[in-house]
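Taken together, the values in this text are just the output of simple stated rules run on the coordinates, not laboratory data. As the structure is a prediction and not an experimental result, all values here were calculated from the model. Cβ atoms are built from the backbone, for glycine too; each structure is taken alone.
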Structure I
Amino acid sequence: MRAREAGLRAALAVAAVAVGLIALELACRLWQGPRWLVHWSNPAAEPPQLRDDRSLYVHDAELGYVPRAGAATATFTVDADGFRRTATLAVAPSRPVLAMGDSFTEGYEVGDDESWPAYLQRLLERRVLNAGVSGYSLAQIVLRTERLVAAVHPAVVVVAFIADDLPRGALSRAWGHNLPWFEPVTTATGDIVAPRGVPVPPPPATTVSVWQRMLGWSMLAGVVADRLGGGEAWIDGVVREMPAAAAERTACPLMRRLAALGAPMLIVAQYDADMWGRDTTGAAEQRRIARLVLDCAEKSGLATLDLFDAVDTAVKQRGRDAIYRQWHHAPDGNRLVAAAIAEALRQRHLLP
């Protein structure tokens, strides 16, 4: 009898814990939004970037990864030169516009003809090369800009970034790839950026653990990992080599490297959809980091454009869902970005 009672108490305790965990899981999902009550994917086991990377990107010993020439999905095409496809122009000046950046330049959640470089090409009636790469840090953007300016001799370079790009420079692994990371180093002539982990080793077959496969669907597990300081590693397999704040010291040296190229250039601050979410602290942090990079660019003599006011006005007038998809710009958001960039290029006389 006693054994039976003990077993019953143990079963009730297990059931109580299970009910409590289920309740907490549902609460976490409801906090993120009602749609997550029916959407139970496992982003930790197979993040979208990792699925796409297998077909769209190839390892690069200097940059970690670059677009795979000729790669394609139903909505995403990389041309023979490694740029995301933009429409062919019947007549185009010999020197193109070079669009550099991360997934916001690449056009991560839209089709080939709906990225802001594609819209900019139509507005300028000049060939625009979309050299954006999803997941790049600001340092990777700068290094690839140096490589491509020497290769294509553009008429003007537009370098766009979001605030998250600056701390990404402290990562040695993310998105299923090994990455170069970038340390600020003080020399007799000033601060410089020193690439580390180069040559970058090829990516591992997987960065997903058994625990991520078992519990990656759980938002509660993600919250616990985040509170313990391992949220990045849990969801995206991130390995951080130094504090995110340390990467901020690379902003001015990186802008000086861009200025040293001598090409007409516009540095553009973009913002992700979270800027207009519930987290006002995160929104303020985006503005702070964007301003830090733009100030460094201006000190280096580079033209700048902050898109916050234009996007903020559009979001307030039309709603966030008209301007953004889940995190990146919707087609109308990219049209707005392209129009603002085209106007800035004309006002600053950056186009020959």
Structure II
Amino acid sequence: MTGTAHRRVPIGAEEDVGALRRAVARAAAGRPGLRAGEAELAATELGTNLLRHAHPGGYVLFRPVGEGIELLSVDHGPGIPPESVPPSPYARRAPAPPERLSHASGGLGAGLPAVRRLARDFDCYATRAGTVVLARLDRTERPDASRWRHGGVNIPYGNEEESGDGWAVRTGGSTLEAVVVDGLGHGAPAAVAARAALVEFRRQLMTGPGPFLRRAHEAMRATRGGVLGACRIDADRGELAFAGVGNITGRVLHGGRRWPLLGRPGTLGTRVSPPRDHVERVPWAPGAVLVLTSDGIRSGWDTAVYRGLLHRDPAVVAAVLHRDHGRPADDATVLVVAEVP
């Protein structure tokens, strides 16, 4: 699965809800997993909730996914009353109760039941710092259950049409391969560089993250180049292998512990010989979570301050981290991978 970039629509006035509805309608047109008008309805409900109940407004992210569409509503508060927050569909046990929020604030729960009825996948995370709501609409047959779940956000800088970042994931039974790439700069030339690495990722299986870095280097030679981090998880062996060049960073989180993943200095595609790679190997276990970020995300994030967040859909986790730690002056990507216990 390749993570196409999200389109971001700020919501601060009535006309913004109309702009969101029209943009989602264009993205949804002709997608076989959607019934006529349902993506526009879900977008309108999410946008209207932001306008009425979130202060000072918020934004909606959307992108095509599978045969349908993914919508993420994001705001900075005041949050949803606890009884309006649906339980996580991914928690093995009841997560810690959400923060007690003031009913006087109104919350963001007014139109969520309608969106939830339309969505194949629905999830929500709310604290006083804000709310993220996920709705994936797709009426095609759901894929077979997998031990893996993954999702992310990839948001272009400013008003750029294309993101210079990219991510992709490939699963195969007990293994998972993942890559995050950041083309130098931003805009179309950076996007060309990122796509070159992702095409190489899709072309053949990864024998290991080190050899893939060398393949990606050759693929990016005809572009302006970039930086990249690659992982291969072998769940049966209980190990994650990581290799990176440049400032793609990550962490493996499990049982209250965390293992940092750091790339070596350098860039891919800018010199004749590939940079020297170094493969890190860290433990992996069922229930572990991998987070990979481009340098559009500040390095000080810590999921420990978000009670219950890692029980939520990976796309929700990614949207929360981007909201609170994204740099406004660059493309920004967060990829989240988890193994279902």
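Comparing volume of the Cα convex hull per residue in Å³, for residues 173-284 alone across structures I, II, the highest value is found for I. Given that semi-axes √(5λ) of the Cα gyration tensor in Å, for residues 125-164 alone, derived from a single structure, equals 19, 12, 8, which label among I, II identifies that structure? Answer for the origin of the read-out: I. When helix-only ellipticity at 222 nm (-39500 (n - 2.57) for each DSSP H run of 4 or more, over all residues; to 500) is computed for each of I, II, the one that comes out at -13500 is I. Using Kirkwood radius over Cα pairs in Å as the calculated read-out, with 20.2 as its value, let me know the right label among I, II. Checking each candidate, the match is II.
Match the computed value 17.5 of mean count of other Cβ atoms within 10 Å over residues 157-164 to one of the structures I, II, and report its label. Only structure II yields this read-out.
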